[in-house]
1. With mean count of other Cβ atoms within 10 Å over residues 6-13 coming out at 11.8, pick the structure among P, Q it was computed from.
2. If we compute mean count of other Cβ atoms within 10 Å over residues 22-29 for structures P, Q, which one ends up with the highest value?
3. Hey, distance in nm of label points 7 Å out along Cα→Cβ at positions 118 and 134 derived from one of P, Q reads 1.2; which structure?
4. When helix-only ellipticity at 222 nm (-39500 (n - 2.57) for each DSSP H run of 4 or more, over all residues; to 500) is calculated, the result is -10000; to which of the structures P, Q does this value belong?
5. If distance in nm of label points 7 Å out along Cα→Cβ at positions 54 and 78 is calculated from each of P, Q, which structure is the one that comes out at 4.1?
6. Check the numbers for distance in nm of label points 7 Å out along Cα→Cβ at positions 14 and 142 across P, Q and tell me which is largest.
7. From which structure (P, Q) was FRET efficiency 1/(1 + (r/R0)^6) of positions 38 and 86 (r between Cβ atoms, R0 = 30 Å, to 0.05) calculated, if the value obtained is 0.50?
8. Out of P, Q, which has the highest value for mean projected area of the Cα convex hull in nm²?
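Derivation of every value follows stated rules applied to the coordinates shown; laboratory data play no part. Source: prediction; values computed, not measured. Cβ atoms are built from the backbone, for glycine too; each structure is taken alone.
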Structure P
Amino acid sequence: MPANTRDQAFQTIVKNRVYHGGILAPGSGLIKWGEGGKGIRSRWYPNTLARRIRHIDFIRSHIDFIEGDGLRTLAAYVDNPGAVFFIDPPYTAGANGKRAGRRLYAHNELDHEQLFALANQIEGDFLMTYDDADEVRNLATRYHFDARLVPMKNTHHAKMTELLIGRNLDWVTLR
C-alpha cells in the first residue's frame, strides 16, 4: 500500500507502463514481448514520460479529477461555460460493438442516450471518443454533433478506427 498520493501516482505510472496496453483492469497482465520484441522498452521512454508529467504539472491548477458517477458530474457542470470536457465512455454502444468496455471496466453500464443529451446541454466545449458503431453515429447525427473517424491501433497494433465527436471538429486534421 502506498504511503501517500505521490507514491500511489508513481506506482500507477509504473503499472501502466509494464501492463499490456497500459490496461490496469482485472485480468490484464504484464507485457510479454512488447512492441517489436522490445519488451518494456516499447512502453518505457523516461524522457517522454517526464516531459508529459511536467506539462501536466504546468496546467495542474486547471484540471480536476472527480471520482464518481460521470453523468452526475457532467450534469453538475453543463451550465459552466468555462468547463471543458474530455468524455471517453466505456465502448458498450451498438449491437455490433466490440464491447471492450464490459471487458475492461468494472463500472461499464451507461445510458448512451443520456450522455449525448447531457453533452448537448454543455455550455463550454467537449470532445468525446467512441467506438465506431451505428448507434453512436445515429446519436451524433440526432444531436447535430460533428463526428470524425480517426485511425488508431489497438493493444495488438492492429489498425482500427474510432470516432471523435464534438460540436465542431474542423480543427481535426489527419495525416
Structure Q
Amino acid sequence: MDSVEITAGRQHLRAWQPGDADAVHAACQDPDVQRWTSVPSPYTREDARVYVEEVSPAEWDAGTGAHFAVLDATTASLLASVGLLGINRRRLLAELGYWCAPQARGRGVVTQAATVLCRWGFAELGLQRIAWTAQLDNAASWRVAQKIGFRHEGIARNGLDHRGTQVDALVAGLVPADLV
C-alpha cells in the first residue's frame, strides 16, 4: 500500500518520516499518552526512531497499517497521531488508534484528523468496518470516538492488554453509514 498525504483544513496528514522521531519522543513523554495508549513506558528516543523508521513504513508496505502524523498545515508542528491498524483487506476491517500531543488538546484536532482518516479508509481502502477499543475509563478518547460516529458495542472484560495487565475495554464500531 502506498502512503498518502491528506490536507484537511488546518491539518496535514502524512506518513511518518525519520525526522519526526524527536517530536514523537517529546509527545510520548506526556503522562496521559503513556497512561492511555500502548506506547512503551518509559518511552525512549529509540522507541520513537523504531516507530517512525521501521514499524510504520513496514506496515504501510505490508498493507496492514496506515499510520499518519497529524501536522499543523501552516507551521508543520506535530499535533497528533492517527492510524488504521490491523488492516484486513480481505475482511474489509481495521481498527482506529490515536493520541494527541498535549499542546494540541481541546481543539478538536484528533476528532477532525480521525474523521478524515476513517473517510479515507472507507473510500480508498473499501473498508466496511472500523473498530475502536480503549480502556474502560478513558472518557476523553470515548468522547472523540462518539464525535466521529462510533457506536458503543459493549465492554470486553479483560479485553485489552495494557503493558502486561489485562484491563476491561470499551468497544465501539463504525460503518460507512455511521460516519458523521
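1. Computed on structure P.
2. That would be structure Q.
3. For distance in nm of label points 7 Å out along Cα→Cβ at positions 118 and 134, the value 1.2 is produced by structure Q.
4. Only structure P yields this read-out.
5. Going label by label, the one that fits is P.
6. P
7. Computed on structure P.
8. Evaluating mean projected area of the Cα convex hull in nm² on every structure, the highest lands on P.
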